[in-house]
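A short reminder: the numbers here are calculations on the coordinates, not readings from a lab. Only a predicted model underlies this, so the values are computations on that prediction, with no experimental measurement involved. Cβ atoms are built from the backbone, for glycine too; each structure is taken alone.
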Structure P
């Protein structure tokens, strides 16, 4: 069995984009499949009020983002966006390319709260 990992990353041109990867669930039992144990560098919880919207930014460190309640929309430079709901996740790794100076017309993504409920997220760092 496989776990679908949605990845937000920086492509070779410096732009953020989404991709899908698979994580093998090769441990556990037939009734409860598990991945191998992954290390983490801590976690943070965040609550964003109704109306929250960020400017374009890059992820400071690679991290998993889990939506606990509310909805989160992520927008990219090319105009595409994805909305994530409670129980959904993505792996945020759109880091600033080595040696680059941040340019909000090229790099990163924006995020915003969607709907009438505050957005509650869990960030788990690599």
Structure Q
């Protein structure tokens, strides 16, 4: 049994896939973050957009999300710290030139109408410890 892309011990079909497909809601900000990482791996841009807080979607450019998801080879997710509304993580990937990269982010999430949504994040060098 292969574990889910998000790093859990469960298979993708029982872990992140039901959340991505809308068959289950993310139970926490961390679970939403994990499902968003898995959505990048499988290229589910519709889910990535739908899981962003509606008030934050105005500045989205779908083609940029597609490019980011598909031009990288996603390797692993490392959760650094998670609490109720924030998740700090590192997403390890290979860029289109084959170089290993790390996207380090501290994300903020909102719980609204029974669902978790990604609000925004602070990236790489802007994260203060």
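Details
- Given 2, 11, 20, 25, 24, 13, 4, 1, 0 for P(r) over Cα pairs in 5 Å bins from 0, in percent, calculated: source structure among P, Q: Q
- Mean count of other Cβ atoms within 10 Å over residues 13-20 from the coordinates reads 14.9; which among P, Q: P
- Structures compared: P, Q; top value of relative contact order in percent (Cα under 8 Å, 6 or more apart), i.e. the largest, recorded for P.
- Parent structure of the calculated result 20.1, given that mean count of other Cβ atoms within 10 Å over residues 37-44 is the read-out and P, Q the choices: Q
- Among candidates P, Q, the computation of helix-only ellipticity at 222 nm (-39500 (n - 2.57) for each DSSP H run of 4 or more, over all residues; to 500) that gave 0 used structure P.
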